[in-house]
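Throughout, read-outs are computed from the coordinates displayed, never taken from laboratory work. Since this is a predicted model, take the numbers as computed values, not measurements. Cβ atoms are built from the backbone, for glycine too; each structure is taken alone.
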Structure 1
Amino acid sequence: MYGFCFIEIPTTDIKKSHQFYEQVFHWEVEDMTSMDYTTFTPEDGPSGGFRQVGSIPEEPGVIAYIMVEDIEEMLDVIAQHGGEIIKEKEKVADMGWEAHFADPCGVKLAIWQTREESEEE
């Protein structure tokens with residue numbers, strides 16, 4: 001009932017963010033022609049938008065996690081598309097793995113891979 005319904009990601013360059021998230025995560029991304037704004041729709045989870053800002057805050061108040069199937073593969077894809085790996089893959093108890101990255105505009109986010117019962121480290 002009170003889950004995320006929309007995520008707004010600040011960016012210093014909407015076109016660069018559009019390209020990065022479309023190529024890395026295969027989100028449907030649409031530029032709004034009536035305003036300086038771009039929306040995105042992942043296959044699963046809440047939709048959101050990119051909001052133009054002058055600069056990205058040094059530390060985020062909230063860390064948004066993006067679910068992935070293979071965290072190591074996704075870290076490679078992120079780096080190939082201009083993202084910066086801030087925190088390499090790290091095990092979180094017996095629940096899964098997390099890693100943190102910054103997109104090409106400096107927005108800090110995280111990726112998450114859930115541990116399957118049959119998976120080894």
Structure 2
Amino acid sequence: MQALIIAYETKADFAKRRSDPQAYEAYMKPWFDYTAELREAGALAGGEALQDPGTATRLSMKDGERQVEDGPFLDAKEQLGGFFLIDVDSMEDAVAWAAKCPAAKTGAVEVRAVPDYSEGA
């Protein structure tokens with residue numbers, strides 16, 4: 001099965017990404033290690049870090065008109081920081097991998113199963 005591990009980071013976490021090189025390396029090392037562990041286990045199917053919420057743009061349609069809004073959008077403690085798409089045997093395995101995600105220590109991590117529509121198609 002595939003699952004998406006969604007990493008939510010704090011404003012302080014995002015700030016560390018833009019810090020001096022030493023602080024950046026210290027913050028990113030657990031992320032690089034986690035990614036390597038997923039890759040070595042054969043579980044990593046994809047994933048990326050995202051830029052901070054201030055770089056986001058939201059689009060919606062209202063009465064046939066395009067509405068564009070620049071981020072950030074939510075006044076929340078955590079913001080979407082990135083994701084990992086993983087291939088695992090079970091949701092329990094996905095949750096175990098999510099528990100190892102560095103965002104679980106300072107922000108939050110969400111795990112969602114990816115539906116396999118090929119079986120019903």
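One table, with the values for the structure above:
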| quantity | calculated |
| --- | --- |
| For helix-only ellipticity at 222 nm (-39500 (n - 2.57) for each DSSP H run of 4 or more, over all residues; to 500) computed as -5500, the structure of 1, 2 it came from | 1 |
| Source structure (of 1, 2) for distance in nm of label points 7 Å out along Cα→Cβ at positions 56 and 112, computed value 2.1 | 1 |
| Test item: Kirkwood radius over Cα pairs in Å, for residues 8-63 alone calculated as 13.6, pick one of 1, 2 | 2 |
| Relative contact order in percent (Cα under 8 Å, 6 or more apart) from the coordinates reads 47; which among 1, 2 | 2 |
